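Participant: Read through the structures below before going on.
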Structure 1
Amino acid sequence: MKTNQLLVNLKKCDFSQQSLVYLGYVIGGGGGELKIDLVNMEVIIKWPTPTNVTKIKSFMGEIWYLQKFIVSISTVAIPLCAITISVLRP
């Protein structure tokens, strides 16, 4: 690393980890699996009921970001999309 002038702050480094949390995902843990961080799942579970179109879109953005981990996401998303479309149409 010295020959390529790369510096490391050892206080910020963890070596030989089985998994790591990155951008809301847990990477690793045997076979390089990709899982959702449980903190993110709690955020979705505890999300307050949306009361306007902006809050519905915010919630939908969060669930679409994690769509590969949410079973039957379309059963949640289709009614919410219908609400936003019906409100926006004159």
Structure 2
Amino acid sequence: MLKVLGNKVLVKPDKVEETTATGIVLPGRQGQKKNIGTVVCVGPGRMLGNGKRIEPDIKAGDHVLFEQYVGAPITDNGEEYLIMTEQDIIAVL
């Protein structure tokens, strides 16, 4: 498993539904990214210039809402993740 550093966060984005519960295909959703996901791991926090560290407000397992076009996509063991900063996360759901 990956280990993130500093104020970085590893998030597993939720999958975008391409069909409804009744089986209706929703056109134009292929390739669309969802900006909701689950935090997999969190770095130790941001380091200040004076050597003190700011602890992160989120933790692994939190279900979060993040900015639409953020994060560095990465694949690990066939699973897709995003690495982003804690500031890119808007809310814990």
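A short reminder: the numbers here are calculations on the coordinates, not readings from a lab. Remember, it's a predicted structure, so these values are computed and weren't measured experimentally. Cβ atoms are built from the backbone, for glycine too; each structure is taken alone.
Participant: Which of 1, 2 yields 0 for helix-only ellipticity at 222 nm (-39500 (n - 2.57) for each DSSP H run of 4 or more, over all residues; to 500), as computed?
Facilitator: The correct label is 2.
Participant: On to the next question. Here relative contact order in percent (Cα under 8 Å, 6 or more apart) has been calculated and equals 33, so which of 1, 2 was it run on?
Facilitator: Source structure for this number: 2.
Participant: I've got another one for you. Quick check: 3.5 is what I get for distance in nm of label points 7 Å out along Cα→Cβ at positions 38 and 54, calculated from one of 1, 2. Which structure matches?
Facilitator: Checking each candidate, the match is 1.
Participant: Can you rank 1, 2 by distance in nm of label points 7 Å out along Cα→Cβ at positions 6 and 70 and just name the one with the largest value?
Facilitator: Numbers: 1: 3.7; 2: 1.4.
Largest one: structure 1.
Participant: Given a value of 16, 43, 27, 10, 3, 1 for P(r) over Cα pairs in 10 Å bins from 0, in percent, point me to the structure among 1, 2 it was derived from.
Facilitator: Of the options listed, only 2 reproduces it.
Participant: Using distance in nm of label points 7 Å out along Cα→Cβ at positions 14 and 46 for the comparison, can you identify which of 1, 2 gives the largest number?
Facilitator: By distance in nm of label points 7 Å out along Cα→Cβ at positions 14 and 46, the leading structure of 1, 2 is 2.
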